[in-house]
Each structure stands twice: as structure tokens, then as C-alpha cells.
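Each in C-alpha cells, the structures are laid out below.
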Structure 1
């Protein structure tokens, strides 16, 4: 089965004073510019959208891996931090991505859970987009 998803972006003007607009489908649109990329401000930026996409993809993959191992989570809560830095030449790059997953689940050995969480990180389709970055995973169970 092949599934294709599409988003689009348009940038207008130079990098210092220009701005862009993203359309990620389903009516979700947002503006972005230098300020939204490097400072806390209203608007969006590509790195936040990438973090959201990875958070959702990892949560789904972890739930699937847990199910394959015979476990049903009550809730999988995932946050992702995408670190954007600049090299000496001023070029942007993403050296690290941090996935933090908190899973409410009953009747699972903690070490077995950590193995499944690591397998989900390796099998998560969106993790492949960050292949050049170090992807850190912190996973734990809560409650139960």
C-alpha cells in the first residue's frame, strides 16, 4: 500500500524581511518568517511542524509495537524537541531531536517496555527524515 501526503509552502521576499505561508492540508495553514523560526512569537516554523509530525508518528508507531507485543496502552503522550542551530558559516542545521514518551500502560515489564520503545524509534517512519541528527529517546511508563 502506498500513501501520499502533501504540504506546500510559499516564500515571498528576501530572507531578512520576507515571509512565508504553509498549507499542511485539512484547513491547517500558518505564516512563518525569520522571527517565528528563531524567536518565540506567534506563527509557525518548519521545525515545529516537523516536531509535531514526528510526535504523532512516534506515538502511533509505539502503540502499534506495544500491540504487536500483546500490550494495550491507555494513553501514549509524546513530545518532540527539534534543536535548530547554526554552524560557523551561519547555515542552519538540526543536530539533535529528542523524543519524550510517557505511556500509561498496565502489566508490562519496564525493561521490556524500553526495548519496545527503542524498536518503535527505529521503526518510526518519520524518524528516517532525521537520519543525520542524533535522535534521543526518553520513554517511561506512568500509572498502572
Structure 2
């Protein structure tokens, strides 16, 4: 593949030239006005969201570690009768925590998926709920007995 043409950095006031596909020079690749603005919007959007705060909790972090510890490390999505072979990158709630917050920490309501197979919807679409066993491999989980 031929090399890209050099072009000016996208950061305002920077006169460096770059061939990077992002359009930013090496100095502004990780610290630029676009990323700062995106992060600011993200913080504002999530600041007062009670569901978002659950994702930042210690309990959520421990649950994810436990799920990985029980062997849920490969994407649970079934495509054309075969399980995906990519590693788990995200945990998807079958029923959105915005609809039923009580199921947020319930392992049977969670499936580990790769980035490619994470649905764009909050929770699983209604038409898929009746056929979950055709779409996902069940999450491995064992209750701790006292």
C-alpha cells in the first residue's frame, strides 16, 4: 500500500505535517482538542446518571473478575452455529439495567462478548429474548455456598 501524503496536523495552531490516518501529528496524537472535547461530553453525559455509576463500582469490578475466573473468557456469541473465538472485551446485560436495575449484578443476565458482537442496543432486543440459547452460550457461574 502506498504511503499517505503528508498533510497539516488537525490541531488548531499546529504547523507540523503528518501521514497518520487520524490527521494528528505525533505531538497531538494522544492529546488533542478533539479528544478533550469528546471526554468532556462523556463526563457531562454520565455525571448524573445513576446506572453509569454502577459500572464504576467495586462490586461490578469484582463480578467481572469472578466471571473471568469461572472461564468466561471467550465471546459467548453464536454465529452460524459456531461460537465466536475472540476474547471477551465487554459484558452485555440481556435485560438493560435501566429497565431492571435489580438484575445489574445477576450473572445469568450477563454475557461476555467481543467488541464486534456487542449489540448497539441497551439490553437485548425484544425479538431475541425468546431465543437466547441460539444466540449466546450460557454464562458459567457457580453460587458460593456458606
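Computed from the coordinates by the stated procedures, all read-outs in this text should not be read as laboratory data. This structure is a prediction, so every number in the text was calculated from the model and none was measured. Cβ atoms are built from the backbone, for glycine too; each structure is taken alone.
Here distance in nm of label points 7 Å out along Cα→Cβ at positions 118 and 134 was derived from just one of the structures 1, 2, and that gives 2.6; the source is 2. Here the criterion is distance in nm of label points 7 Å out along Cα→Cβ at positions 14 and 102, and among 1, 2 the highest value is seen for 2. Using the calculated result -7000 for helix-only ellipticity at 222 nm (-39500 (n - 2.57) for each DSSP H run of 4 or more, over all residues; to 500), pick out the matching structure from 1, 2. Of the structures listed, the value fits 2. Once FRET efficiency 1/(1 + (r/R0)^6) of positions 46 and 78 (r between Cβ atoms, R0 = 35 Å, to 0.05) is computed for every structure in 1, 2, the highest value turns out to be that of 1. State the single structure among 1, 2 that was used to calculate distance in nm of label points 7 Å out along Cα→Cβ at positions 22 and 110, giving 3.6. For distance in nm of label points 7 Å out along Cα→Cβ at positions 22 and 110, the value 3.6 is produced by structure 1.
Supply the structure label, taken from 1, 2, corresponding to mean count of other Cβ atoms within 10 Å over residues 62-69 with the calculated value 16.8. Attributed to the structure labelled 1. Comparison across structures 1, 2 (criterion: Rg/Rh (Cα atoms, Kirkwood Rh)) gives the highest value for 2.
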